[in-house]
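Each in C-alpha cells, the structures are laid out below.
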Structure P
Amino acid sequence: METVFRPFETMDARRLWEAANEDPDWPVRPRTRSAFFRLVEGLQSACTLGEACLEALEVDGRLAGFCVLQPVPAPHLGTLAEEGTVVEGGTYLASWARGLGLNAQVKGRLLAAAWEQFAAAWCVFLVPCDNRRALAAFARLPWPHLMETAPDNGRFAPLLRRREWEEGRPLAAVAFSRGTLRQTAEYARLKRPSSRSSGPTKW
C-alpha cells in the first residue's frame, strides 16, 4: 500500500464532497457544498502565505482524504496563549480508507508539521463528543495526549466554549504537547514520516 501526501487541489474538493458529504463523520459544518468550497479556498490562500497546511492523501493512487493544520488566534485561547503557539489539526479519511492503519500516519504527519513549521507548543484536535469512532482512534495512538471537554474547565475551555457556540454541539479537545512528546521514545516517529510526499509542500 503506497500513501502519498500532496497539495490539496480544487478538484479534490469536488471529488471529496461528492463522495463523502453524506458521511456522518464528515467534519465540515455547515454541511453545504458552498461552505466546503469557501473553506478550501480560504485554506489554500492561507497555505500560500505560510499560515496553514492543507494536503490531500492518496492511497494507491486513489483520493483517500485530507489533513489540515492552522494556528489558533491567541484571543481564542485565554491564558493558554501564554504557553506559546497553539495549532488546530483536522483529518478526514473516506470510509473505504478506514481500518488500513492510516490514522497514526496522518496524525503523526500533522504533529511533525505543528512542531517543525509552526514551532507550536500544542497541537489540538476538536472532536464532536458523539463521534465515538474518532475518539477511540485517538485513544489508540502511541503518543501521550490530553483530552478535555468544556465542563472540565481546563486549559482548553475558552477554545471549546467558543467553538461549541459556533457549531452548536459539544466538543472534546484532544491535545498533544510538544514538551511532553519530546520526552517519549515515540517522538522520533514524528520527525520521520514513513510516507513519501509529492508537490511543493515542505513539512
Structure Q
Amino acid sequence: MKWLAVSALVTVVSAQAVAATCSAPVFKEAPKIENNRFISKLESECKLSVSGPDVRPIDKFFRDTVLDNVERKIEGPVNDSSLEVPGSRYDLVYKRPEGTIRMIVKLASDGRDLVISDSQSKEVTFSGVLKYFKKIDNNIRVSRAANGDFTLKFYNSIQIEKPSLAPAGVFIRIGSEQSVKQYTEERGRLIEALEKASR
C-alpha cells in the first residue's frame, strides 16, 4: 500500500504554453533511515499535452540528450534487453555544478507506444551540503494509449547520508518535505522538455 496515498488530488504543471495534469507525488514506501541513510522513493503519473502518431520524438529527445554534460564516457552505447523492450546501455560520468555523478543509463523504445529511460547511480561525488547524497535513481516511462493519450510515469529514489548529530525523526521529516519539493520541480522541467520535443 502506498504511504500518504493522495493520488486523488491533482496538480497542474505549466510552463509557458505547455501543461500536464499530474497526480500528486506519492511515496512508494514510508521514508526511512536505514544503514544511516535517509531513503525516499517517489512516483507519480501525468497525462502529457502531446499529440502525434507515436513516441518517436520523445525517444529521439532522450537519445539526443543522453550525452549532455557528460565528463567521461566509460561505455556505450551497447545493446541492452533488461527493460520491457530492447534498447541501449551507457556507463557515463556526468558533470554537475555540485560535482560528478556516475550513472548506468538505459534507453529503450518500441518506436511506437513506449519509451523508457532508466538511470541508476553508481557513484555520487558532490561537494558542500550536497556531499551527503549517496544515490540518485530515476525511471521515466512514457507510453501512448490506443486513444492517443500520452502518459508519463516518473519514479525517483534518493539516498542521503544522515549527519551524526541530526535527530532521525527531524531528518526524516525535513528530508521528506525536500524530496517532494525537488521531485515536483524536476518533474516540471521534465514535462516541459518532453512536450517541447514533441511539437
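What follows draws every value from the coordinates through simple rules; no lab data is involved. The shown structure was predicted, so the numbers you read here are calculated from the model rather than taken from an experiment. Cβ atoms are built from the backbone, for glycine too; each structure is taken alone.
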Label whose coordinates, when Rg/Rh (Cα atoms, Kirkwood Rh) is calculated, return 0.97 (choices P, Q): Q
Among P, Q, which structure scores highest (criterion: distance in nm of label points 7 Å out along Cα→Cβ at positions 36 and 52): Q
Top of P, Q by distance in nm of label points 7 Å out along Cα→Cβ at positions 20 and 156, largest first: P
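Suppose you compute helix-only ellipticity at 222 nm (-39500 (n - 2.57) for each DSSP H run of 4 or more, over all residues; to 500) for every structure in P, Q: which one lands on -7000?
Q
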Per mean count of other Cβ atoms within 10 Å over residues 68-75, the highest-valued of structures P, Q: P
